[in-house]
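J.: Structures given as structure tokens follow.
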Structure I
Amino acid sequence: MAVSTVRASIGTTPYAVELEDNHGHRWLADEPLEAGGGNVGPAPEQLLLASLGTCTAVTVTMYAQRKQWPLSGVRVELEFNPDGKPAAGSDIRRRVELIGELDGAQRERLLQVANACPIHKVLTGEIRIDTALA
């Protein structure tokens, strides 16, 4: 598997960041108007939640397809620090809606699978960030 790479560039427009990955995808991030940005893209916290939500939905769907379970859709709602900034760390509230005629055991197993998605593992594990000037 190739190394995932994202480049973030900011110019003279306050807080508008152009993002590009190693597959040629391009998108924008920004800060909301109340933080001085132009709100031309999601804020950093929303990008983080999007990553977890995407990974959760895809992982659960892939597992159900392999098992040939009757899952017809997944909705994931995420909130960053929904009760305000805690004294230490950060909180993410994730609610997973499983759509389809699943029994209780299947639903419980898919919840376990959601908690084992790769991004969930990254966010709940040890993260090291090596930062240097280019």
Structure II
Amino acid sequence: MDPIRHQVRVPCGPERAFEVFTAEMGAWWDPVYSPDPASYTGIRVEPLVGGLVALLHGGAPYPFGEVTVWEPGERFAQTWTLAMDPAHPSALDVRFEPVEGGCRVLLEHGGWTAGNAAFRGRFRDWPHLLGRYAETTEGA
């Protein structure tokens, strides 16, 4: 099954775009895409391969992935279990390409298998999330 692909252009360089995507994910992530929007306090991404990616609810972590690629300014990837069966994760792969006046961010949500394909339809809102991400980079 084909990956879900989207891209967005942001007005900062690849290093800062990577930092906003990872270290500041909690600032641009829409709380409605968490188990309990009322108690959402952010997202923590441990900055290394094997690091935990977790939603925070009142400080308590709700793990939804593990970092599989950590190449600051170039590429970030993680497993993905949010809104799906943790036994059958999908995969998020994000690349950061320099362009004049900023960076093009290429997002690919793939890793769809027989065990997780039924959840693919839940991920139609990447353009909304990437719009919030782009807004967060504007002051960067």
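Taken together, the values in this text are just the output of simple stated rules run on the coordinates, not laboratory data. Note that this is a predicted model, so its numbers are computed, not measured. Cβ atoms are built from the backbone, for glycine too; each structure is taken alone.
J.: For distance in nm of label points 7 Å out along Cα→Cβ at positions 100 and 124, which structure out of I, II has the highest calculated value?
T.: Comparing I, II by distance in nm of label points 7 Å out along Cα→Cβ at positions 100 and 124, the maximum is at II.
J.: Follow-up. Of structures I, II, which gives 2, 11, 19, 24, 22, 15, 6, 1, 0 when P(r) over Cα pairs in 5 Å bins from 0, in percent is computed from the coordinates?
T.: Details: I: 2, 8, 14, 17, 17, 17, 12, 7, 4, 1, 0; II: 2, 11, 19, 24, 22, 15, 6, 1, 0.
Going through each structure in turn, the value belongs to II.
J.: Tell me which structure, out of I, II, gives 0.95 once FRET efficiency 1/(1 + (r/R0)^6) of positions 12 and 92 (r between Cβ atoms, R0 = 35 Å, to 0.05) is calculated. Let's see the in-between values first.
T.: Details: I: 0.60; II: 0.95.
Clearly, the read-out refers to II.
J.: Of the structures labelled I, II, which one yields 27, 43, 26, 3 when P(r) over Cα pairs in 10 Å bins from 0, in percent, for residues 20-59 alone is computed from its coordinates? Present the calculation step by step, with values, prior to reporting the outcome.
T.: Numbers: I: 27, 43, 26, 3; II: 33, 53, 14, 0.
That value comes from structure I.
J.: A follow-up question, please. Comparing relative contact order in percent (Cα under 8 Å, 6 or more apart) across structures I, II, which is largest? Working shown, then result.
T.: Values: I: 16; II: 31.
When relative contact order in percent (Cα under 8 Å, 6 or more apart) is calculated for I, II, structure II comes out on top.
J.: Another one. Quick one: mean count of other Cβ atoms within 10 Å over residues 4-11 came out at 15.8 when computed from one of I, II, so which one is it? List each step's numbers first, then the result.
T.: On the way: I: 9.6; II: 15.8.
Matching structure: II.
J.: Going by FRET efficiency 1/(1 + (r/R0)^6) of positions 36 and 116 (r between Cβ atoms, R0 = 30 Å, to 0.05), which of structures I, II comes out largest? Working shown, then result.
T.: Working: I: 0.20; II: 0.85.
Once FRET efficiency 1/(1 + (r/R0)^6) of positions 36 and 116 (r between Cβ atoms, R0 = 30 Å, to 0.05) is tallied for I, II, the winner is II.
J.: So helix-only ellipticity at 222 nm (-39500 (n - 2.57) for each DSSP H run of 4 or more, over all residues; to 500), computed for just one structure, reads -5000; which one of I, II is that?
T.: Working: I: -10000; II: -5000.
Checking each candidate, the match is II.
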